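Laboratory data are not the source of any read-out in this text; all were calculated from the coordinates shown. All figures in this text were calculated on a predicted structure; none of them were measured in a lab.
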Structure I
Amino acid sequence: MAANGMSSQPSHVSKRGHKDYCLPGTDDGLPAREVGVWAEEKYRRVGMYCEMFATGMKARWDARVYLDLYAGSGQSRLKNTKRLVLGSPLIALSIPDPFDRYILCEADNRAMAALRARVQRVSPAADVRYVSGDVNETLEQVIREIPQHGREHRVLSFCFVDPFSVGIQFNTIRRLAEGRAIDFLILLALGMDANRNIRSYVSAQSTRIGEFLGSPDWRARWDEAQKSGEDFIYFLAREYATAMERIGYLPTLPAEMHRVRSDLKNLPLYYLAFFSKHPLGKQFWKDVQKYSTDQFSLRL
């Protein structure tokens, strides 16, 4: 987020009132990933930030880019309900001031085919680039799709990272951030994956957490954290924020992340963590947290 890019006053949000960014989908016969009802919180925050970001930046930058590293099929079905809702790519395509380019990544071929069909139906004129495969392996292709930033063509990006596990490697995030103005909203699947598989991941043979944190020596710090009574989920959230700080992002405390719990047993599922290189980015995320929480409360 650039210093001259956006006002810190979210007037276009407050004047809008309680707009819901968790948008209904259409039963079109194409695949739809089943998700827990708590996904509404995620989609609502993604949608609000996309609109604030894209509208606030449209006159300040030559190109605004939206990246979705785990785009899915474009629609989700809420578990134990008949409700279909738009996934993050279609939400981002539905905002009043669309991004100048969309880069959508998905490893599942069936989901990618459905996503292409839905994007073509919803926004056929949008500049959308598709990258098939595991983003950790197709990263260079993703980077080639991001417009070149320069003095005469200034590019600002927002990247949403929504994996079901801690399989996103930190090197992927690091490479995307190098030399670019880019904000990240990252789902840290710490309860869904890391905490459930702690025994496997802590073993010396596993490289999973080391790749996730970009730090192969993390176990020594975990040993010390355990002595002070810190749990594994909090430890990983703190470590991830520290890793982002090392590559130029502002400090972020786990308390600043949005923690999502299951609706049945109130078990921790994941952190939704926002990272920006400029204070205005963090201010906007605080505004999103405030307004999206108000909207969610109205729906309960």
Structure II
Amino acid sequence: MRHPFRWVEIIVVLTIAVLFARSVVTNPRFEWNVVAEYFTAPIILHGLRTTILLTVICMVGGSALGTILAVLRMSSNVVVSGLTWGYIWFFRGTPVLVQLIILFNLSALYPRISLGIPFGGPIVFDMNTNDLISPMSAAILGLGLNLAAYMAEIVRGGIVSVDEGQTEAALSIGMTRLRALRRVVLPQAIPVILPAAGNQLIALLKYTSLVSVIAVEDLLYSSQIVYQANFKVIPLLLVASIWYLIVTSVLSIGQYYLERHYARGTMRTLPLTPWQRVRESVGYRAITGQLFR
């Protein structure tokens, strides 16, 4: 079928995109020369490495803790499930920025952190809180604990999506509940978990910019250091924004192919990748052009 109005839509969208791109490129106030100068500056690349490191550590730790919390949340033990619900309720109900600031200023509540045997027993561990909670450790704890609360609900939703008969069948052949969860339920829950988990990873990357308020030298904080010295606020924020866009684009591509890989068990025919669609479209037009020539 012919779709003449699609060409009109394409022309309108392309015209608007070209005009917008032209205004961005030709506007001298963007100072693209400054953006190019600082795009690969050592201080910016150091901040980028810190941002990526924070994202990886918090995602791995938060996902592991979130999986444990999801299993405990579904426990028949009222005390365990209640405590887990309280954890999730607190960390999902308070802003992550507030959590970061509280952890960073934990020494105001507990000047020293000590662990030992109660009722007069010897102290096993005793340390100044300021020495224990550095800006980086506060950032990892704050982001990781907050992510774990969201991942717990994501994993729980994936586990619930698997039919209970799968667990019953695994138990009937002698598997323990933990083994059935690990070998039967979780592999089937992964296609459901992945899209939401991928979105949380991308959100986590952007949430790392909040650690600049506690003086962690991430990408945004490094950009702030530079523009506080040369007063080029917009160009340095553009540098940070472009790097965030690049990293999120890479993560989005990885998420797409990972979801496509795990979709093999739930779909008879995998959807075409964007590149395959382009090749098919070009090949189809070439073939039809030869047929109707």
Structure III
Amino acid sequence: MADQNRTAIDWEDVRLFAALARHGSLSGAARALSVNHATVARRVKSLETAIGERLVERRPDGYVLTRRGARMLDAANDMEVAAARLGHRGTSGAPTGLVRINAPPSLSQNFLVHRLARLSRQQPGLDIDLATDFRTVSLERREADIALRFGRPEDGDVIARQLVSMGFGFYATANCRRRIDAGDEPVFVGFDEANAHLPEALWLSRKFPHARMSFRTSNQAAQAAAAQAGAGVALLPHFIGRAERKLCACKLAHAPPPRELWLVTRRRDRNDPLVGTVARHLADIFANERGLFED
């Protein structure tokens, strides 16, 4: 693109480009911003004209950033952060703006939601976006500002801090436990076929290959509910099993291994007051409730 064709950069073009970079498709970016996909395509083309270079390339599996696009995304992220802060009226100098958090769904839904909602109430200028699905998001593309991950990340310019060693156990009703203690073979509640690749599902199938699976579902909260109803024994993280009064811990032939939970942020955000506020709150939550998680 020739230099003489460059025009002034429009913030709306930048905003839609950043959405396309995060979601990887016109439809995904359009859904996120409540516009149509033609608007996304037009705005990204407008930004490319203003920059004078291609920023994205279309491939069969979606859009990817060019080298120039990756550099532009860093600037776009900074612009988004600045715009978010300008759009809020802070009180008493407290940090204001949006922080996106990605965490495993069972942890989000069964532990984090009401604890993070408490922080949102305490900090009126702070908005929190907590993802509760299985999709692992990219910190580099700013799909999230903070990620809670199992296992320490091996790549990326990030800062990782271990929060807890998350323990797992077998949980069932008192009647079910008595039958097992009396010599009955355990009958399990577990993941459905779509989620049979998850580490807990794989471990259970290896250690108890011939056991009956009486009830299958997609998430551990539903498995806990099935176990409470007497369907069988559920392999659950302690923070779910210990919180259910109708469930008792069961000792079986094999003990499930713990998994390390890490808090991950971008290194470039180490001095960001918003990210720092939420990261410290998360670290405090797990430090104060460590006993709910560990073996």
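When P(r) over Cα pairs in 10 Å bins from 0, in percent is computed for each of I, II, III, the one that comes out at 6, 28, 37, 23, 6, 0 is I.
Taking mean projected area of the Cα convex hull in nm², for residues 101-276 alone for each of I, II, III, which is largest?
Details: I: 12.3; II: 17.0; III: 11.1.
Top value of mean projected area of the Cα convex hull in nm², for residues 101-276 alone goes to structure II.
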